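Pasting the structures in now, so scroll down.
Every number here is computed from the coordinates shown, using simple stated rules; none is lab data. This structure is a prediction, so every number in the text was calculated from the model and none was measured. Cβ atoms are built from the backbone, for glycine too; each structure is taken alone.
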Structure I
Amino acid sequence: MTVVTLIEAKERIMTTAASRPLAVFRTENPRQVDLVFAHTVVTQNKIRRVHEDYLGTFHRDNLHVARKVFQEYFDSFQEVA
């Protein structure tokens, strides 16, 4: 997995084709996520198990959804603090 900032994740998703989407998982840092290729066997198994840190699978055509999910993710840490 690759831990990146939310901004870096959005930039990578912006250039990702729908045929090669990226899966996004929470980290302990509200400004970072784990970003991985969604089609690997390991990632597919995590998604199928409904991994508790799974935020979604994104590509440039659904970037607007990723932005909303990232904002909700960030906001959830603010509510706890």
Structure II
Amino acid sequence: MKNNFALGTALGVIFPLLAHVATTFTNIQTSLFVHKPIALYVIAATINLIAVRFLYRNGKEATANGVVLTTFLAMIVLIVVMRELVFSFA
């Protein structure tokens, strides 16, 4: 595996994209996590951060930085898009 920032960015997109597809097109979110609307996205971020740990330990700093950037941006987008669900006080 190369030590490449673009590769890390591409790897970092995979699990948040899978979480979005699973939330949008299946009923996994509603059947497993009834009162937790962002649970699949948090699981995707956790998987990415575990991957970052292994990438840093294997000396792939640029790839790990790409995964971190993508994970961070995906969570920011999630909060902005779903702010009514995340920050609802009702």
Structure III
Amino acid sequence: MSDTIQVGVFAGMSRAALEGYRTRLQEALLTFGLGEKTVTVSYTQGTGARSVTFSATDEEKIRGIIRQINAALGIRRGARSVVFR
């Protein structure tokens, strides 16, 4: 198995780089799910009001990119849930 992705959107990227991005996306998904993502921060200081805005993302976009990376890495499905009765 090559250390470089050969086809698709991620062609030319190393497996290690994709695995790193996947980890970051999974962390972002957890942060998003926990409601820890701040979208807009505003404050007033002696010189006037300041505002910083971060772009919000969509959970499905994150999941879609994770699926694409998994496919490029040859990982077709996540773990299946097990139900005990």
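Values for this structure:
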| item | result |
| --- | --- |
| Which of I, II, III yields 1.02 [Cα Rg over 2.2 N^0.38 Å, calculated] | I |
| Read-out relative contact order in percent (Cα under 8 Å, 6 or more apart), computed value 28, structure in I, II, III | III |
| Winner on distance in nm of label points 7 Å out along Cα→Cβ at positions 48 and 72 once structures I, II, III are ranked, highest first | III |
| Top of I, II, III by distance in nm of label points 7 Å out along Cα→Cβ at positions 8 and 64, largest first | I |
